[in-house]
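Every number here is computed from the coordinates shown, using simple stated rules; none is lab data. Treat the numbers as computed from the prediction; the structure is a model and nothing was measured. Cβ atoms are built from the backbone, for glycine too; each structure is taken alone.
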Structure I
Amino acid sequence: MKMYLKQLSLEDSEDIFDLVKDVDGTEGGFMIDNPSEAGFYNFLQKRYNESEGIDLKPGRVPQDIYWFYKGDSPVGIIKLRRTLTEHLIKRGGNMGYYIRKDSRRKGYARHMLKLCLKKLRDEGMKRVLITCDEDNLGSQRVIEINGGILEDIIQGTMRYWITL
């Protein structure tokens with residue numbers, strides 16, 4: 001079955017809303033503000049503006065959101081930042097990702113990260129930083145399988161660099 005990334009669009013539909021609702025914002029440092037069904041378009045508009053650098057809050061950098069699909073079903077989210085602030089260097093890095101709860105332990109995070117790394121390599125980036133919580137063994141494996149080299153651990157956050 002085909003697996004691919006699709007960039008957030010203002011035309012995203014109910015299947016994306018269902019994926020976003022799955023994120024509870026408390027695990028692995030992955031945060032996304034969950035919209036109501038009525039506020040879903042505003043959520044998409046806000047995320048689109050953020051990717052374009054429009055109305056960014058202080059200390060924020062533009063970030064693109066990609067939905068990861070297995071066939072016709074979105075099963076993951078990956079946020080991609082091409083610029084790092086001092087805060088993101090300590091915690092957050094160039095990307096954050098999430099796999100919906102009912103789709104975990106099937107290799108999707110590994111594949112999603114691989115596709116994103118290829119995209120960045122094709123854009124000319126040479127190296128990316130990915131962080132995860134010290135107790136998130138699944139994310140550690142995903143990062144290491146994709147070439148992550150642990151630099152250090154800062155206050156429970158593991159900091160991995162991947163050379164592209």
Structure II
Amino acid sequence: MTTVRAGENERPVWRWVATGLALLGLLDSLYLSWVKLAGATASCSGIGGCESVNNSRYAEIYGVPVAVLGAGLYGLVLVLLSLEGRLLEGRETIKMVVFGLSLGGVLYSAYLTYVEVAVLRAICPFCVVSAIVLVALLGISVIRLRELREDDETGRE
């Protein structure tokens with residue numbers, strides 16, 4: 001078990017890893033948001049189809065760039081992880097919300113990856129980074145929830 005509790009003190013190993021991943025995802029999404037909103041060219045020439053993906057009809061939902069939604073997701077996860085470290089109560093709820101956000105992100109990212117491969121026949125490396133970050137966040141969320149359950153089963157607070 002990677003989380004050790006001494007009373008109300010918790011060594012937040014997995015929370016720090018999740019925070020780093022969410023920060024990486026936020027930076028990735030902010031870059032893609034800037035590319036989309038500024039009409040710039042993504043810097044992945046020769047290694048992917050960023051332009052095809054970024055200029056497709058799948059890159060927006062009701063006029064909002066998907067990358068902006070991703071940045072919002074990662075930003076919300078960062079806020080929640082920060083709050084979790086400061087709260088004495090409600091940590092379990094925050095862990096569940098981060099799990100739900102990660103799961104939703106993974107499912108939508110899987111759909112977008114399918115669109116990239118099967119419909120657009122182009123891969124955006126920045127989108128792949130985001131997908132990998134979301135899968136890792138989901139995995140860490142599962143570990144954190146499992147530790148929470150183990151703590152409940154052993155009677156630790």
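Miscellaneous remarks
- Structure responsible for 11, 38, 27, 16, 8, 1, with P(r) over Cα pairs in 10 Å bins from 0, in percent calculated and labels I, II on offer: II
- With mean count of other Cβ atoms within 10 Å over residues 60-67 derived as 14.2, matching label from I, II: II
- For distance in nm of label points 7 Å out along Cα→Cβ at positions 44 and 140 computed as 2.1, the structure of I, II it came from: II
- When helix-only ellipticity at 222 nm (-39500 (n - 2.57) for each DSSP H run of 4 or more, over all residues; to 500) is computed across structures I, II, the figure -9500 traces back to I.
- For 32 (relative contact order in percent (Cα under 8 Å, 6 or more apart), calculated) the corresponding structure among I, II: II
- Origin of the value 1.6, where distance in nm of label points 7 Å out along Cα→Cβ at positions 108 and 132 was derived from one of I, II: I
- Among candidates I, II, the computation of Rg/Rh (Cα atoms, Kirkwood Rh), for residues 52-99 alone that gave 1.21 used structure II.
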